[in-house]
Structure 1
Amino acid sequence: MKEIVLNGKDLTLESLIRITRNGAQVCASLEAMEDVKKSRALVEELVAGGRPMYGINTGFGRFSEVAIPEEDINLLQIKLILADAAGVGAPLPADVVRGMLVMRANSLLNGFSGVRPVVINTILDMLNRGVHPVVPEKGSVGSSGDLCPLAHMVLPMIGLGEAEYNGVVMEGAEAMAKAKIPLIELKAKEGLALINGTQCMTSVAAHALADAITLKKTADIVGALTVESLRGIKNAYDPRIQDVRRHSGQKEAAENMLRLLEGSEYVTEQGELRMQDSYSLRCIPQIHGASRLAIDYVASVVENEINAVTDNPIVLVDTGDVFSGGNFHGQPVAIAADTLGIALSELGNISERRIAKLIDPALNHGLPAFLVKHGGINCGFMIPQYAAAALVSENKVLAHPASVDSIPTSAGQEDHVSMGTIGARKAAQILENVRMVLGIELMCAAQALDLQEKRKLGAGTEAAYKVIRGAVEFMEEDRVFYKDQKLAAELIADGTLVKAVEEAVGTLR
């Protein structure tokens with residue numbers, strides 16, 4: 001796999017995922033490293049000159065007015081990491097931690113943070129050799145940066161904390177030694193530069209976004225299979241309807257539906273069997289399309305943030321200024337993460353309504369109640385719909401925005417915080433729930449198709465049907481469902497479903 005060169009300016013979401021999930025190696029741009037050296041030289045010059053600079057020769061937060069003696073300036077950086085490593089909860093997944101490392105190195109490579117090259121090289125060595133700090137998922141309020149999780153990320157670099165290496169969690173110093181990565185001694189500005197940023201919330205959001213891009217296609221695929229199973233009316237997806245509404249997301253979803261259903265003998269024309277379908281079928285372009293617009297917005301924020309300088313203070317080499325600002329504040333990512341959660345929740349909401357329609361004999365246009373031949377002795381798909389209902393209801397709670405909350409910290413010095421890391425974690429949980437809901441719908445749609453006269457499936461839906469039937473058999477009699485549900489969700493999570501469909505119809509929008 002080709003090595004990815006970081007320069008602080010053009011890291012893409014796709015490249016980030018190649019590093020965090022596929023193990024692509026990374027290195028630093030030589031030109032960017034020259035800027036890093038200049039930035040460090042300025043910091044050392046200013047420290048020697050005794051100019052007061054926040055977090056370099058002063059305390060932090062409410063202690064910013066406290067001057068730090070020259071002999072304690074390096075110790076200050078170590079104490080900052082120790083003080084901020086107060087996380088709680090389960091460890092973040094390895095891909096998210098790798099994302100934190102990548103983005104922190106990438107941010108420092110912009111040359112506005114005043115760190116030594118060895119700090120960046122240590123991070124890159126950890127990535128390339130698979131040393132993953134153990135980072136608790138909770139403890140960040142999302143302003144003054146993700147101080148708490150990023151401090152845990154730094155601990156192994158200075159021989160503390162814990163890290164996972166070769167699949168085993170061990171003491172941080174041991175992991176670094178086994179990977180043959182020398183420990184570093186933090187110097188002026190470096191501890192602060194490593195933890196003052198949005199890299200935890202952005203990594204969680206970026207990985208959820210990458211999965212959401214797959215999920216938006218999945219929603220169209222599964223929705224199309226349900227449309228077929230209910231002999232839906234394809235006229236609702238006519239491009240002329242979408243053109244007059246003008247929204248790009250709606251147009252993309254409708255285009256996908258027509259490509260997926262091309263050649264289908266299950267779909268009908270308006271007035272052939274009925275005049276209109278219910279909204280959960282007829283309004284797929286409008287509902288899925290709105291989520292698509294939201295996901296596009298989230299992508300614009302995340303792709304900017306993974307290349308952003310989120311440090312404080314900012315070191316400006318050209319003018320010799322060191323300014324204390326607020327680039328660490330997570331509000332842009334916080335609002336985007338909340339938006340992602342809402343967008344994904346809606347994909348789950350409409351999916352659950354399609355499930356309910358499929359199993360209800362009053363609504364499913366002649367299919368057996370709960371999609372089972374011998375109802376009464378069998379419950380069929382009655383209870384999977386309960387599970388889907390539980391998940392979408394949970395999502396409604398999780399979708400409440402974290403970004404509208406704030407609580408003062410540091411004795412009121414930090415009097416507005418973003419809660420962006422909480423918002424990003426909620427979005428990731430919502431995504432996981434929606435995968436399961438779509439998996440249940442996929443099973444229901446395949447069952448419904450098998451309960452009626454065989455016809456020709458659409459070009460894309462035929463591929464989707466083969467994928468689900470390759471993992472989950474037709475249900476003749478009641479059986480334990482949870483394993484089937486898990487298999488269906490895994491086909492969505494690992495991209496198997498989308499890949500098979502795109503091999504049949506080309507890349508979906």
Structure 2
Amino acid sequence: MASTFLSRIIGLVRVKYIAWLFGSGMQADALTAAFVLPDMIAYFLVGGAASISFVSILTRYRETGREEEGNRSLSVILTTMYLVLGVAIAIAEVAAPLWVHWWFAGFDAPKAQLCVTLTRILLPAQLFFFAGGVFGSVLIVRKQFSVQAVAPLIYGMGTIVGGVFLYKLMGPSSLAIGTVAGAVLGPFLLNWIFARRAGAHYRVLLDWKDEGLREWVRLSLPLMLGVSVVTFDNWIIAYYASSTNGAIALMNYAKQMFTAPTSMLAQAAGAASMPFFASLWTQEKRYEFAVGVADSVSRVAGLGLLAASGMIALGKPLIELIFVGGHFSEADAGLCAVYFTIFSMTLFLWGAQSIYARAFFAAGKTLEPAIAGTIITIVSVPFYATFYHTWSVMGLAVASNLGITLQTVTIALMLHQKHMVSLASLDYAELGRCLLAGLVSGSVVGGAVWGLGRTHLPLPFHQGRAMDAAILVVGSLLWMIVTKWTLEKSGSALPRVAMQRLHLR
């Protein structure tokens with residue numbers, strides 16, 4: 001989680017750089033929208049979870065002492081999907097103008113043309129993301145997570161370096177080129193090097209009858225055919241937001257800010273827990289599996305409730321401090337802060353669903369969650385449309401929260417009904433304490449920030465970055481003090497455990 005947080009810091013620097021260059025203008029919308037088609041191709045052709053499904057396969061091979069067979073399957077899967085993905089990318093390069101005109105109907109001609117150019121540059125990066133995901137799964141199975149934390153650092157820096165050195169020569173295209181270079185050097189090359197050191201050896205190999213390939217297709221096909229709100233959310237937001245100038249960029253900035261703690265709580269915890277869950281299921285330790293998943297969900301959701309309270313209370317000064325400057329204005333920060341606040345309300349659900357989803361994947365069950373995810377997405381789409389037409393762009397953030405709520409509750413109920421993970425195993429008492437602490441600390445800090453903003457203290461830095469920084473520092477300290485006090489008074493063991501883990505006691 002600490003390593004993922006570091007990678008998100010680099011990610012925020014990347015987003016800050018883009019905001020500084022473009023603000024919420026035409027170029028920012030086009031660059032953000034250019035990622036949608038490549039992401040869709042990756043999702044629908046490789047299941048959007050190459051490493052997740054491959055971890056289950058490699059875990060089984062490793063647990064049964066057949067690692068050489070696992071190496072062979074790795075080569076077959078990678079070769080086969082490179083052919084499929086390569087053909088799809090070639091078709092997308094040609095069809096990009098038609099697709100942009102259809103999905104981003106609100107774009108005017110210059111914005112649409114720029115989006116097409118950037119989309120074509122970004123498309124090949126998916127080849128390297130897929131290969132990196134496969135090689136990365138080799139390391140995850142061996143419970144080696146350091147590379148998974150470093151690779152996003154290199155990827156994020158690629159965009160920045162590309163812009164710094166090539167922007168004056170190539171404009172927005174420089175950032176897209178830097179992004180592709182980052183994907184090659186980080187997610188692909190780094191995982192490949194360390195996977196080779198761990199014993200994985202790739203060779204060009206085609207074998208339609210390979211057991212591992214068939215198993216991978218069986219696990220991934222439901223993910224390819226199914227649609228999840230978790231992934232579809234960004235796409236549908238971009239679809240509707242294209243009719244409002246600057247909305248795609250501002251929603252993306254808010255989502256990127258929200259993604260930093262989400263990655264710590266959801267993605268990092270989910271990635272780290274995946275091989276443990278898969279190992280327990282393979283060994284048929286069903287009770288340990290159920291308890292492990294329930295404990296992970298309880299902890300991640302509890303931390304999510306606490307973190308969300310601080311994010312909501314300090315959201316506005318945080319957005320202003322990080323983004324205001326260059327072409328990003330105070331008005332942009334105000335709107336972005338509203339979207340960020342709405343997204344933050346469901347942080348604990350994003351964390352919980354990530355663990356629950358990996359419980360299904362670890363057990364080799366991908367069809368049920370794929371069907372459920374598709375149904376939830378279909379049900380959710382009308383809400384995006386209705387809320388957008390009712391409350392404009394803010395309605396899209398509300399619809400996003402509704403979608404992730406339906407997704408999380410549904411997956412939890414499915415695991416319960418299948419007797420895989422009981423809802424009764426969740427630590428409701430600790431979740432209640434975290435909710436109480438979040439409400440108290442959030443109210444205290446939020447009230448203090450609001451009151452300070454309405455006063456006119458004779459400070460030399462009452463306005464601007466210095467004031468935002470002071471509010472964040474003081475507000476964060478106050479939030480930690482109130483949170484710790486409330487947790488201890490309510491009988492929570494979380495402060496004591498946290499201190500022990502940090503070796504402070």
- Item | Winner on FRET efficiency 1/(1 + (r/R0)^6) of positions 213 and 405 (r between Cβ atoms, R0 = 41 Å, to 0.05) once structures 1, 2 are ranked, highest first | 1
- Message: Quick check for you: by percent of Cα pairs over 39 Å apart, which of 1, 2 is greatest?
- Response: 1
- Task: Using helix-only ellipticity at 222 nm (-39500 (n - 2.57) for each DSSP H run of 4 or more, over all residues; to 500) as the calculated read-out, with -18000 as its value, let me know the right label among 1, 2.
- Result: 1
- Task: Of the structures 1, 2, report the one carrying the highest value of relative contact order in percent (Cα under 8 Å, 6 or more apart).
- Result: 2
- Item | Identity of the structure behind 13.4 (criterion: mean count of other Cβ atoms within 10 Å over residues 197-204, calculated), options 1, 2 | 2
- Who wins on mean count of other Cβ atoms within 10 Å over residues 133-140 among 1, 2, i.e. which is largest? 2
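Bear in mind that the values in this text are calculations on the coordinates, not laboratory data. Remember, predicted model here, so these are calculated numbers, not experimental data. Cβ atoms are built from the backbone, for glycine too; each structure is taken alone.
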